[in-house]
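I've put the structures underneath this note.
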Structure P
Amino acid sequence: MNETVTVTYASTDALKNAKNELIAAQIPEEKFFVDEEKLQIKVITPKATKSTIEELLNRHNHK
């Protein structure tokens with residue numbers, strides 16, 4: 001079963017850094033959505049890897 005992890009960032013730079021980190025971790029781009037207006041990233045991930053995704057996303061300055 002998949003879950004969605006959503007993180008809101010404090011700046012455009014933090015959002016871009018988080019996106020780049022997902023790409024570097026080889027998360028397929030079709031598994032995440034970047035909302036530049038809301039400064040959010042949403043990642044669809046299996047329950048088993050949810051904590052890893054949260055750790056990657058939370059490394060950057062989020063709200």
Structure Q
Amino acid sequence: MTSWILIVVGVLLALVGGLWALQGLGVVGGSVMSGDTTWAVIGPVVLLVGVAVVVIGLRLRRSPSR
């Protein structure tokens with residue numbers, strides 16, 4: 001059960017991080033974050049953390065002891 005929670009949280013983090021990166025780069029407009037380079041840096045970091053959480057969740061799922 002924990003692995004599914006990690007996978008869902010990781011996917012959500014990756015999506016939010018991707019959105020923040022696109023807003024920071026000015027690709028997605030209509031926000032205070034649009035065109036702000038701070039979010040162009042924070043976004044990819046959050047995206048990578050989300051991918052790492054997904055990978056951990058997938059490895060826990062494949063663990064033979066579970």
Structure R
Amino acid sequence: MKHAKVQNADYFKTYLTLLMDHRECSLQEAIDFMVTSYFCNNIELFGHKPKQQFELAIRQLSA
């Protein structure tokens with residue numbers, strides 16, 4: 001999967017929230033799923049900015 005545009009923290013928060021709701025899973029389980037499926041087990045696959053935005057989304061959801 002190629003991502004032409006860098007996704008922002010809001011995108012990742014929405015994605016994680018949808019995963020948690022749909023799969024009835026914890027935040028950590030949603031994170032693990034995204035790292036596996038979206039990032040292909042390589043959090044830096046799409047560069048520094050997407051990784052940074054993903055981590056920001058996680059911090060915001062954890063608060």
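Which structure, out of P, Q, R, was Cα extents along the principal axes in Å derived from, given a value of 31, 19, 19? That value comes from structure P. Work out the source of -21000 here, i.e. which of P, Q, R gives that when helix-only ellipticity at 222 nm (-39500 (n - 2.57) for each DSSP H run of 4 or more, over all residues; to 500) is computed. Only structure R yields this read-out.
Readers should treat all values here as calculations from the given coordinates under stated rules, not as data from a laboratory. None of these values were measured; they are calculated from a predicted model.
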